[in-house]
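Peer 1: Take a look at the structures below.
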Structure I
Amino acid sequence: MKKKGLKSILENKLVLWIIVLIIGVFFFALVYYLCFQFNTSSFIIDPQYNQKINRINTIQDEYDLYTIEDREEIPFTIDEYNSKIRHIHEELIQTRIIDSITNRLKIIDDSLHYLCSIIELSREYETQKYVREKAQIIKDSIRIQTKLIDSIDKIEHKNSKLCELLQAQYIKLNYLEYTLAKINLESYQYILDHYSGFGNEEYKNCYSELQNAQIQLLVSYDSVKQSRRTVYNNLSDLNSAFHNNRKEKVNYLDFCYYSMLIATSNNFGEIRPNNLSTRVWTIIELLFLFTVYMKILNAITNK
């Protein structure tokens, strides 16, 4: 009996094409739903579509019966989404000063390197000058002592007193050289202990000011970088919330409704295709429906 019933249905072309029509409507609804799941912007959906009033807050007078609780809604329509995107984009533009900060940091870094080399040269000059000044008196004494010894050495016939004098002068010269070495050692030790005190004060002050400016810029850089990271996170969260909100409010049955309206030529404009792929699928469905309707009409006329 079942086989005969199925056979009779297959032989009845009118019923067969009606079944094909129903299957086609639900198939295209599935295609639209998958397109929407892949990209929720592929359809323009009326902002009041599937909207529910959750709670009545206050009852006023007969002309203003109720109001809905004010709250910041997650964007549902593309216009709302684009409006929030523009706001985030404006915040992102404000963070572009990070490029200016980076350039200023590079300039300051180059200036600090240059000043550092200048300060080192001035320190080298001042430390050498300090050592020379500390040892100058002893060096003068050594020079005088050396001349005195040379003058005594030039005497050809030296008596015992001259020899003793020459020997005493050599001892004095050795003591002066020892004193010079000691002064040099003390001078270098002082330089090591107070190295930062040497150098051109003007250059050092300029170096300190640039360092402070660098620190302030680094703080600003970190702040702007954090702001940019926050803006990008907000953008990502908005994008995710927008698509999730649309997916929650529009489901497969809604696209069955949309496909059925196309099949009956009664589309009210609540759901409209918004990109090339969905428009192409809509055209394909219309061609499919035109073909099926022709077959159904032909089956009716042949009866």
Structure II
Amino acid sequence: MNKLKREQFALGSFHYPRYSLNYFLDSAQRLGFQNVEIWGVAPWAYPEDLSAADCQRISRDIASRGLKHICYCPEQNTYPVNIGASLPGVRERSLQIMEKALKVCAATGSETFLLCPGSSSLDEDFEEGWKIRRESIERLVKTAEKEGVTMVIETQNYADCNTMHTVAEQRRILDEVNHPNFKAMIDVSQMTQFGDTIADNLRVLGDDLRHMHLTAAHSECLDLTLQGKALLEKYPHGRPMSTHMDFRGGNNPIVRYLKEMGAGGYSHYVTIEVCDRGCFLDPEPVAASALALALECLD
């Protein structure tokens, strides 16, 4: 049976924002990671703050430790960045920020760029909002192609976005945009929340599945026999869960997910993502325990 390889794992900087970039990189190195994913937020990775010289320095700092920058994830789920905004001024500013972020991605050595779809207001027409998001992606993918970067679209929770919750919606937007620099990724929190499975993602996305976020989630009544349409009929906004937490508090079957990805022949990267602010003050032990759990899939 196929298995994932240790060198496919990456450490995301999502729970290290209270420390310097060099601290994060040294921590990744201490823990034995070969790859890192950079969260594009202040104080050291927000795209609008970075000059060409800053990008060169970041690239050197990563390479000097023998690490590889495998994905750049600019913050795009909180105001003022929203490529799905119906207000033209908000959307245009957001697109300009994201176009710069794509250039930062390439300049810091990453060939993969994590894209969130943006969100329209809940009282706006769904299909009109979908059209706005598609047109925004069609504009951004031109910059991605020019920079030699592949954008991977992520599913979202309902609080962040009123669409792109399921792999079926990812498939729809991939088919509509239809560009070789636009692919998809999986985040196992959203997958579990909205009733998809690893098998669903592998079947529906096929070779268009190019990245993965490994995240811990907890639900008081995690019944994984409830999937697909049956889950969404019971929970239209997704299964009630706490997500992106310290792996020591999750109860979603992370090791099983990874084994299924390996068996399905997945050959791209898996980033450990923890976004719990409670982990910001002492991030390395959190990363160490997450990696130890993830590596159980290799046994």
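All of the numbers you see were taken from the coordinates with simple rules; none came from a lab. Model, not experiment: these values are computed from the prediction. Cβ atoms are built from the backbone, for glycine too; each structure is taken alone.
Peer 1: Work out FRET efficiency 1/(1 + (r/R0)^6) of positions 185 and 209 (r between Cβ atoms, R0 = 41 Å, to 0.05) for each of structures I, II, then name the structure with the largest result.
Peer 2: On the way: I: 0.70; II: 1.00.
Structure II comes out on top.
Peer 1: Taking 47.9, 161 as the value of Rg and Dmax of the Cα atoms in Å derived from one of the structures shown (I, II), identify that structure. Could you put the intermediate results ahead of the total?
Peer 2: Working: I: 47.9, 161; II: 18.1, 52.
Here the read-out was taken from I.
Peer 1: Tell me which structure, out of I, II, gives 2.2 once distance in nm of label points 7 Å out along Cα→Cβ at positions 17 and 241 is calculated.
Peer 2: Corresponding structure: II.
Peer 1: Which structure, out of I, II, was relative contact order in percent (Cα under 8 Å, 6 or more apart) derived from, given a value of 20? Could you put the intermediate results ahead of the total?
Peer 2: Details: I: 42; II: 20.
This value belongs to structure II.
Peer 1: Now for a different question. Could you tell me which structure in I, II was used to calculate Cα Rg over 2.2 N^0.38 Å, for residues 217-272 alone as 2.05?
Peer 2: I
Peer 1: Continuing with this model, one more query. For structures I, II, calculate FRET efficiency 1/(1 + (r/R0)^6) of positions 49 and 249 (r between Cβ atoms, R0 = 25 Å, to 0.05) and state which one comes out highest.
Peer 2: Between I, II, the highest calculated value is found for I.
Peer 1: Tell me which structure, out of I, II, gives -27500 once helix-only ellipticity at 222 nm (-39500 (n - 2.57) for each DSSP H run of 4 or more, over all residues; to 500) is calculated.
Peer 2: I
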